[in-house]
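> These are the structures, in structure tokens.
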Structure I
Amino acid sequence: MKRVVVGLSGGVDSSVAAYLLKEQGYEVIGLFMKNWHDDSVTISDECPWLEDSNDALLVAEKLGIPFQTVDLSEQYKERIVDYMFNEYKNGRTPNPDVLCNREIKFDVFMKIALSLGADYVATGHYCRKGTLEKDGKEIYQLLAGVDGNKDQSYFLCQLSQEQLAKSLFPIGELTKPQVREIAAQMDLVTAEKKDSQGLCFIGKVRLPEFLQQQLQPKEGIIIEIAADDSIYSLPKPKFELKEDQLEFEAQPLSYTSSMGKIVGKHQGAHYFTIGQRKGLNVGGTKEGLFIIATDVENNIIYTGQGASHPGLFRKVLKIMSHEVHWIREDLRLKTNETMKVMARIRYRQPLQNATLHHTKDGLYVVFDEPQSAITPGQFVSWHLGEELLGSGVIS
């Protein structure tokens, strides 16, 4: 009997994952990760992890599997929270869920599971694992979940072959309604429980308040740039080398305060992100204001009216060499090679046609169509068909 440790989060997905594995004849152990207990940062008045760990315990009892809690709050603070603050401070927008999977669930947690003699670690992610053989070697694939509405492969875009080898995704073949139905038939306490919206395994974190407690507020100005500003119609330079052209096109536009008009004040450019619309508290414009750029050095936010403002759109992004990650190492591009792929720059974004260009300086993703709100610090993932091949941090 193979032993599987399931990350029981106290939600319906991981509960059903544990049930399915038991049905399939595995020896199943439930483990709840406690990733937070720093009360100096008030997250909200609720204590979600207590409720979640109780639900996880009740599910384990119902399924008749051993259960324990592991405290990973120290590693979580070090690897996720500190990293997030640092990124925000430098004007980038991190993705804690992708990081949590890479650093916590499939690294720290997986090592604990393997030390308990586990053959595999299982989670309640909506994605699938495939295997193929190439040159006599087994290669693992990360495939989209069958439920197109819930596919979570994007959140696992930083996993490695070693991590995938030891991973199981029992609910990847199911849709969310099917998962809820199984939980209801089994009379699991989590059957009707709402999906958590908080930071990975911490629960409800109100990000602005959470950040404000760590990053000091600092008043700055909000500037509106007109859609017909001359910066959007500057002639493009001619380039001898494709690389120079890509580098030029991947650069965000540089704005100065003299280009637009002051329309309001804010409490710190580092609290805001490109494409954001809420929280500016500026009224009286014909269309809603969207953030098109943040300048953390000078503490200025640049905005434009409407979702089709030209300042929101770009076709090219760059990933620095050390931040390029291939799940399919065997398909990694060599310098000057290109590959046609589908790509996305955020979770739930429909896949977009794009071409990867590998240069000596890094990897460029060139989209067929301009993309709205390409955000430094976020992850871009690239796919062929149902398979996620790799990802990188947008620079």
Structure II
Amino acid sequence: MIIAMNGVTGRMGYRQHLLRSVLAINEQGGLTLADGSRVKLRPILVGRSEAKLADLAAKHDIPDYTTDLDAAIAEADVYFDAQVTQARVKAVLKAIEAGKHVYAEKPTAETVEEAVTLANAATAAGVKNGVVQDKLFLPGLLKLKRLIDGGFFGRILSVRGEFGYWVFEGDWQEAQRPSWNYRSQDGGGIILDMFPHWHYVLENLFGSVQSVYAKAVTHIPTRVDEQGNSYEATADDAAYGIFELSGGIVAQINSSWAVRVNREELVEFQVDGTHGSAVAGLRNCRFQSRAGTPKPVWNPDLPVTHRFVDDWQYVPDNGEFDNGFKIQWEMFLRHVLEDAPFPYDFAAGARGVQLAQLGLQSSAEGRRVEVTSL
């Protein structure tokens, strides 16, 4: 199977999609299908810099690379896009018009109109389509889903999420994210980046999102780019959101590139229910049952001697967890080759873009915004 991979010279496209997914699938002998047969993958590396592509191809003994997107699409069975968001719609539409199956990073577009256009075009062309929703396959969230499916929580009341870390400004220490992330004119901003993630996490684990109230902030107004030049940060680097879900569940999620980490992992979700609570991160998930819940009493005049963190237990692994990106790649390719189920299509991607757009609207207008069906 030939896969044209566009955007693999970027950090995410290279590490997670090429190295830890496509090449890892080949290293295990290929993709295993339902009948026991195996399919090897042949990547064509696509990008704008021939020198970078050549270096990458030589490093991993990949014979095919090109800066000619049209030629790569023509040869491929599947087109994959991990470019910057601004370049995605045009390239994906080319692949759809050529009758190719398409898999893409999120967000699928910068606006909901463009995201819906992609979903409709893929449906009309009859091509298989999928959007990356990697957080669903994190060990911590898989353990959390195990608790949900087992009825551990009783009635779920609320979800509280904390995501983020300090991204250095780029002056006295190099920034660990690209500068375009902080320019709205280049498709940057934490809402456009993270709200599509939060949408599929909330939708798949807890319920559909009914409304959003968000506050977007640019805490660091000036940053330094890769060339050492100062620039104005025109995109939000933090967002504080409240999401009302079906079933009366309320979710609050803080997202920030201007926060210092004081938690076990870079992202954590606390879920509280009538029968128990849990805190899930990237890899771990801790829980506390109703019977094991302590009875705190508020008394600011006395020091707290009880260690509340000791009242939580860890959900056991009970199995091995593969790379989440690789798991979803395998699911999508089986969807293409043998029509196996794959619910994470461009329509799901469009709903994620919609939540980001409504979040920005909510922040600009200072009000709660309802989420309507697309």
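> Matching task: 40, 31, 24 is the computed value of Cα extents along the principal axes in Å, for residues 8-111 alone. Pick the structure from I, II. Each step should come with its number before you reach the end.
Working: I: 49, 28, 20; II: 40, 31, 24.
Source structure: II.
> Using FRET efficiency 1/(1 + (r/R0)^6) of positions 160 and 184 (r between Cβ atoms, R0 = 35 Å, to 0.05), single out the structure from I, II with the greatest value.
On the way: I: 0.45; II: 0.80.
Across I, II, FRET efficiency 1/(1 + (r/R0)^6) of positions 160 and 184 (r between Cβ atoms, R0 = 35 Å, to 0.05) peaks for II.
> Also, I was wondering about something else. Upon calculation of helix-only ellipticity at 222 nm (-39500 (n - 2.57) for each DSSP H run of 4 or more, over all residues; to 500) from the atomic coordinates, which of the structures I, II produces -9500?
Numbers: I: -5500; II: -9500.
Answer for the origin of the read-out: II.
> With relative contact order in percent (Cα under 8 Å, 6 or more apart) as the yardstick, tell me which of I, II scores highest.
Working: I: 16; II: 20.
Looking at the calculated values, the largest one is II.
> If percent of Cα pairs over 34 Å apart is calculated from each of I, II, which structure is the one that comes out at 32?
Working: I: 36; II: 32.
The value was obtained from structure II.
> Between I, II, which one scores greatest on distance in nm of label points 7 Å out along Cα→Cβ at positions 120 and 304?
Values: I: 4.7; II: 5.3.
For this comparison of distance in nm of label points 7 Å out along Cα→Cβ at positions 120 and 304, the top structure is II.
Read-outs: derived from the displayed coordinates by stated rules, not from any lab. Bear in mind the structure is a predicted one, so any value in this text is a computation, not a measurement. Cβ atoms are built from the backbone, for glycine too; each structure is taken alone.
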